[in-house]
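Take a look at the structures listed below.
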Structure I
Amino acid sequence: MIIKQNRLKAKAFTLIEIMLVITILVTLAAIAIPSLLRAFVTSKETTAIAALKTILTAEIKYRATNPVYASLETLGGANYPYLDSKLGCSTPPCKKQNYLFNVTPLSGNGFFAVADPEEPDNYRTFYIDESGVICRSNTTNTPVATAHANSSSCPPGYDQCGQ
């Protein structure tokens with residue numbers, strides 16, 4: 001009988017061992033989750049920047065054969081579309097990866113495009129114009145940029161993006 005009791009005790013975990021394992025798991029989760037969330041935000045922002053570069057390329061190609069820059073509807077609705085259906089949608093703003101894209105052709109020789117997040121509290125807004133300089137908002141929840149007089153710099157509330 002004594003032998004059977006020792007076997008049962010040897011197979012079970014103590015409360016301290018279980019609490020130690022839980023403490024280690026909680027600590028690892030506390031370290032990993034913020035990094036994972038930041039990587040998620042960074043991937044969405046990188047997608048927005050890449051989409052703005054694609055819009056810039058489409059605008060340059062369109063402008064090479066036309067006297068003006070075009071809207072997203074025109075770029076996506078051409079006989080041979082300059083943009084895919086996500087960016088060149090028929091009713092802007094066009095949505096891609098939780099960002100809303102809009103292009104505003106300006107009278108004269110210019111345009112600007114904005115990538116505005118659907119969740120402004122978590123993501124930054126991005127801006128590009130015919131100069132090709134990508135600008136990002138200084139903080140989250142920044143108002144959407146409009147055209148500015150000096151296209152060699154970013155609009156107020158925006159900084160030049162390193163990408």
Structure II
Amino acid sequence: MMQNTTNLEFKNKGFRKTVVPTDIMTITDILKSTGFFKPFEIDVAIGLLQDRMKNGERCGYQFYFLELEGRTVAYACYGEIQCTLKNFDIYWLAVDNNFRGKGLGTLLLKKIEEEIKNHSGRGIYIQTSNKEQYTPTLDFYKKNGYKQIAVFKDFYAINDNQAVFYKKL
């Protein structure tokens with residue numbers, strides 16, 4: 001496990017957009033490592049990946065993977081929101097728990113923002129729980145320039161609200 005390391009110290013880091021069959025296990029492992037997601041939520045994430053593998057870009061789901069030393073340690077799934085004028089949703093963004101707090105999530109988020117800008121994207125929406133457990137997640141989005149614009153009460157479950165963040169590009 002790496003300790004007290006910043007993203008500037010990582011050697012051999014890179015991004016990958018191509019999805020491969022081994023990403024099913026990789027994403028499962030990343031999501032399980034966080035301790036945030038229930039099995040049915042992980043199944044949803046894997047379903048999006050399988051849709052992409054089966055239908056390619058026309059499925060609407062884009063993926064980015066962040067690799068260190070040949071190991072995938074973070075991933076994100078995003079896509080253009082249908083029936084909007086170039087707004088995007090980040091559906092999933094997760095960093096393996098052994099690599100959290102080292103700036104990798106920000107690195108991945110900036111890469112996605114750059115990609116969305118290159119496709120004339122106007123804004124990005126992100127939805128997440130606002131339970132106390134998610135305080136680091138909420139702080140992460142705020143730190144990266146996202147504004148909380150809405151809260152939907154009891155959205156995921158009783159006393160589990162959805163917080164909606166937005167960033168204009």
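Here mean count of other Cβ atoms within 10 Å over residues 19-26 is compared for structures I, II. The highest value is that of II. Given that Rg/Rh (Cα atoms, Kirkwood Rh), derived from a single structure, equals 1.38, which label among I, II identifies that structure? This value belongs to structure I. Identify which of structures I, II gives the largest calculated value of distance in nm of label points 7 Å out along Cα→Cβ at positions 43 and 123. Structure II comes out on top. Calculating mean count of other Cβ atoms within 10 Å over residues 115-122 for structures I, II picks out I as the one with the greatest value. Here relative contact order in percent (Cα under 8 Å, 6 or more apart) is compared for structures I, II. The highest value is that of II.
Consider the structures I, II: one of them gives -10000 for helix-only ellipticity at 222 nm (-39500 (n - 2.57) for each DSSP H run of 4 or more, over all residues; to 500) as calculated from the coordinates. Say which. Going label by label, the one that fits is II.
Every number here is computed from the coordinates shown, using simple stated rules; none is lab data. As the structure is a prediction and not an experimental result, all values here were calculated from the model. Cβ atoms are built from the backbone, for glycine too; each structure is taken alone.
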